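Asker: Structures for review follow.
None of the figures in this text is laboratory data; all of them are computed from the coordinates on show. Predicted, not measured: the structure shown is a model, and the values here were computed from it.
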Structure 1
Amino acid sequence: MSHGNPPNIVFIVADDLGLTDINSFDPLDRTYYETPNIDRLAVEGMAFRHAYTNAANCSPSRASLISGQYYPHQPIYHAGPARTFAMIGADNANELPPEKITVAEALREAGYVTAIMGKWHLGDPPEYGPQQQGFEINVGAYHAGNPGAWEGGFFEPNNNLYIDDAENGEYLTDYLTRKAIQFIDEHGAEPFFLFLPYYTPHVPLQAPEALVRKYELKRADRGHADPTYAAMVESLDTNVGKLLDALDEFGLAENSIVAFYS
């Protein structure tokens, strides 16, 4: 870490990735899923094996993560209406209130350029979007909970309301990484906070055909058996590797903090 220069921060979030789906975290040492790049982060950095998300649910966990507040201290308690639950739920908000101070706002005040690329799920612009909560750059982030919210899902990123420059048929995970690397290249001379909450491997389960075929031919391993999900996990891992390689290529790795979370 460079003395005197604020570190760059890259915070990667996977959506619904299981703990044992990462090879180095699987107590059974299964090998059906392949995560060499995420494992590299764990081996070369710090692995938090007893860390717990604030809420085992989409929006509430993100609200706690981005605001730094415990689950009961922010008003998003679940991702859907409580009327369908077996118990009567507490009053629930679907948006993070603008008065909540986010990590992006705090870092922006400290001189960071801030960007989000991926899933927000805490409300819609112009009142409750990421750019109202400290993010200067927004790629693909609004209240959509998964790519099933737009036609074509993972294979039609341009149908996301906040994406318009994906290549024809470009896979969403690849696109977000490409935009993230472009951001790093353009802003490497100043401290940056890159929040990269991928939509993957949340449903809909969609992955490049070649990767799916690879796992269809691979022997299942004690409950790890879904070829499409496995392909999504490998795609995620490959893109984490691309990011790490980009930080090395741009000479930024030594002064950057990279965190991976699900």
Structure 2
Amino acid sequence: MLSRRGFVTSLLATPFVVTGAAAFAQSHPRQTFDYGPAKLDLFAIDDAKGTLVYVHGGGWRVGSRKLYGKKRDFAHSLGLNFVTLDYPKLPRADVPTQIDAVTTAFQALPQIGIDLSKTVALGHSAGAHLALMALITGRAPQVAGVISNDGLIDIGSYYRALGGSLPRVITNAFPDASQWDALSPMQTFQSPAPRVMAIWTAGAARDHVNRHFINALKNKGNTASGLARPQYSHSQVNTLIGTGKAPDLDQPIAEFIKASL
């Protein structure tokens, strides 16, 4: 729950004359809200068509809502408000606690004037996993769409596709194999789900798991699409969004958002 006592607003002010993107940012100041488990920033614009909410990655252990690159400018160019949120992390907060926190953040958004029916979530890596777990499993009120950008979809399937192993960042976050299914979007999504777009980078295991996820959603009557981008690294597929250097990312994402809203 957002409270006035926990509410913080900070204006992006500067004594210098600024132009271009910097001037645009200055005219649309950041508002920071404490939603309970952590904080989120809202960059609102006039006459917004909807909202893009970014959930950062970092292996469930590191990362910051402040590291959003050009996504704010990208959202504003599409006529959208932009929200970026933090959540508690390992080792202080295990993954189920992180899922609960992200769920709470989305539940709180209507209190600051965000219409969830016109909201699309964009999560990268661990943030994609958390966004999916909050938004397609019935935990949070339904949003218009969710973009999983190289996220963890199905731990067990990924383990098998990799020949019985997992990257250490995953085993550290999910040490109990008996909980893998309960913490996997593939195994826990509920229909009808929001519209879903999955983006993934190189690797046969990633390709297999994501395609299977898209097909599973479709087979349950949901709208889902996939975007393989093996030419980008796990980092690049996130940091290039909105820079103008990757139209093969920006255009499909923009089209998905438009179709969702």
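Asker: Can you spot which of 1, 2 the value 58, 40, 33 was calculated from, given it is Cα extents along the principal axes in Å?
Answerer: On the way: 1: 54, 51, 41; 2: 58, 40, 33.
Derived from the structure labelled 2.
Asker: When relative contact order in percent (Cα under 8 Å, 6 or more apart) is computed for each of 1, 2, which one produces 16?
Answerer: 2
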